[in-house]
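Taken together, the values in this text are just the output of simple stated rules run on the coordinates, not laboratory data. Keep in mind the model is a prediction, meaning the values are calculated, not measured. Cβ atoms are built from the backbone, for glycine too; each structure is taken alone.
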Structure I
Amino acid sequence: MLRFLIRRVLSATLVLFAISVLTFLMFFALPRDPVTSMCPKNCNPARLERVRAELGLSDPLYQQYAGYMKGIVLGRDLNSAEGGHCAAPCLGYSYINSEPVSRTIARVLPVTLSIVIPAAVLWLALGVGLGMVSALRRGSVLDRLAIGFSLTGASLQIYFVGAVLLLVFTYTLHLVPVPHYTSITQNPADWASGLVLAWVTLAFLFSAIYARLSRAQMLETLSEDFIRTARSKGLPKFRVYGQHALRAAITPIVTIAGMDIGGALGGTVVTETTFGIQGLGRTTWDAVREGDLPTLMATVLIAAVFIVVANIVVDIVYAFIDPRVRLG
């Protein structure tokens with residue numbers, strides 16, 4: 001198991017290194033001046049030249065990249081009266097926001113984590129549970145309702161469902177406050193009430209997809225020979241369905257869940273925009289609109305880290321579900 005984990009971590013490190021190189025080249029090796037987009041519109045020529053010197057754009061690209069990676073690992077001096085020394089992990093300095101990018105990320109990342117993690121728990125529990133029960137009660141009223149729920153959820157979009165929930169529960173019934181973020185350590189009740197609509201929206205849409213997938217996988221698994229053999233041996237239904245069928249059916253669900261959660265942690269742009277919450281996704285969108293390259297680079301790298309880490313977690317879960325994976 002340790003060797004399996006070491007191999008996965010090493011391959012993930014190589015992937016992240018390749019992504020960092022490609023991301024850096026994409027923003028700094030193109031035939032244009034990146035400073036004109038990074039510096040606010042009121043920058044005069046003298047300040048543009050100072051920003052260019054602070055970023056070391058006259059150095060070869062490999063030296064610029066080495067300095068950027070050194071900042072992430074060890075921190076670096078930004079050589080700026082505005083930036084000063086930037087402690088690791090230093091992701092550069094945003095001249096648009098007038099602060100180190102790492103400070104911006106530290107402020108918005110907990111918001112996205114607070115949205116995605118509780119929502120993921122809800123959509124996995126609801127989606128997988130509904131799909132499994134629907135497969136075991138195939139053809140029943142519950143099965144038809146589950147199929148209708150899945151089709152409805154798969155047909156809708158976040159901005160529509162979110163707007164409806166806001167209209168009904170916030171502005172009409174006044175059951176929940178306007179969505180906002182409060183740190184869970186500061187006020188857990190306010191934290192939950194401010195994000196509950198975002199959780200419900202994501203859970204409704206994602207659980208519909210997982211219900212369809214879980215139902216299909218469970219029906220396929222129940223037709224396998226090893227399930228019929230387990231039944232013929234007289235094993236209890238709970239053991240046949242819970243230990244054997246569920247374990248075999250859940251493997252592809254783990255893969256999709258890892259990718260969905262990793263991608264959502266990289267930035268829920270539509271969700272945060274719909275509910276007016278400033279998280280990592282909305283910060284990325286703002287960076288695109290304003291041409292804030294340091295912030296944009298940081299969000300791309302962070303999204304890549306989440307997806308790669310999610311893949312490692314999926315591989316580890318696979319190894320526990322199916323021991324044959326460890327032999328690969």
Structure II
Amino acid sequence: MKRDFPDVIVHGGVHKTATSHIQALLQRNAGRMRKRGVHYLHHRETRKNFTYPCQLHGYEKLGMQFKRKYNEAELSRTTGKFFRDVGAKPGERIILSDENMPGHCGQCVSDGALYNRSATLLPIFAREIPFPVSEVHIAVRNYADFFASAYVEYLRSATSKRALVTEAQMKRGLLSQLPSWVDFVTKLRAAFAGSKIVIWRHEDFRTLQSQVMQNLIGPEIAVEDLVQPKRARVRPSASQVAVRELQLVILRDGAEAGLARWVEIQDAYPRGPSYPGYDPWTETQRTHLTRIYDNDIARIAELDGVSLLRAP
């Protein structure tokens with residue numbers, strides 16, 4: 001039976017879980033998928049014309065001051081136009097992908113928590129989708145690795161206009177309250193009530209990639225027929241040495257001077273065989289965070305309405 005509306009599939013990231021790779025694969029095949037009734041919206045368009053207006057409206061509710069504001073009526077007009085421009089017909093599939101759906105990566109570093117604003121931002125994002133959302137797909141990651149990667153991402157966008165969150169502050173905030181993907185998924189379920197929540201561990205992504213992609217694009221297209229994206233210039237990922245060098249420059253010359261040299265330092269010490277990746281945790285701390293993560297994955301698997309993809 002043909003549905004009266006397009007069907008929306010949401011891929012919400014999160015950050016540092018191969019989201020860019022998934023988005024590149026979807027974008028590379030957007031044209032051929034559209035011919036089969038599967039509409040992928042480039043994540044930059046989604047972010048600019050949907051996620052960002054939703055977030056500005058949420059930030060205003062939280063009492064945060066931004067120059068650009070969206071009241072209820074303006075937000076409705078903006079998001080309504082966004083979906084009209086998609087041009088999806090009843091029964092066709094719309095894929096939204098944006099890892100910023102629950103907030104920004106840097107907010108996790110600043111707060112030492114997992115997306116503290118998501119209780120406000122997720123319901124607004126979900127509410128402004130005018131069509132039924134049948135599925136929400138999201139990856140989670142070991143807390144130790146997620147926050148290490150998040151800190152590097154935070155440094156990439158940090159400016160001297162705000163006080164720099166130090167590694168010690170990030171670690172202290174995280175270890176004092178401890179993160180919880182269970183709480184995050186609970187908020188996700190509440191925001192997208194009635195939608196199926198599909199979750200996988202980032203650590204299993206290589207094994208599960210075909211299944212993840214097939215779930216996103218739906219049964220009308222075989223995942224084997226997807227064309228791989230052209231190899232883009234990969235931005236070097238910071239190594240342990242690079243972050244330590246940055247910290248030394250900041251200590252010696254100040255935050256402004258250090259951040260101005262961050263790209264140079266990162267390029268000089270890229271993660272690879274010569275320079276291991278950034279890892280701020282002691283062995284005891286990593287073991288502790290991994291144990292919590294494993295326990296939380298087991299709890300997530302038992303939640304109603306949640307499907308946890310497992311590696312063979």
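Upon calculation of mean count of other Cβ atoms within 10 Å over residues 86-93 from the atomic coordinates, which of the structures I, II produces 15.9?
Details: I: 19.9; II: 15.9.
Computing mean count of other Cβ atoms within 10 Å over residues 86-93 on every structure in I, II gives 15.9 only for II.
A value of -22500 was derived for helix-only ellipticity at 222 nm (-39500 (n - 2.57) for each DSSP H run of 4 or more, over all residues; to 500); which structure in I, II was it taken from? Write down the numbers at each step before the final one.
Details: I: -22500; II: -15000.
This value belongs to structure I.
With Cα Rg over 2.2 N^0.38 Å, for residues 150-205 alone coming out at 1.55, pick the structure among I, II it was computed from. Write out the running numbers ahead of the final one.
Values: I: 1.21; II: 1.55.
For Cα Rg over 2.2 N^0.38 Å, for residues 150-205 alone, the value 1.55 is produced by structure II.
Check the numbers for distance in nm of label points 7 Å out along Cα→Cβ at positions 110 and 302 across I, II and tell me which is largest.
On the way: I: 1.3; II: 3.6.
Checked I, II; max of distance in nm of label points 7 Å out along Cα→Cβ at positions 110 and 302 sits with II.
I, II: which one has Cα extents along the principal axes in Å, as calculated, at 66, 48, 39?
It traces back to II.
Comparing I, II, where is Kirkwood radius over Cα pairs in Å, for residues 126-253 alone highest?
On the way: I: 16.8; II: 18.4.
Once Kirkwood radius over Cα pairs in Å, for residues 126-253 alone is tallied for I, II, the winner is II.
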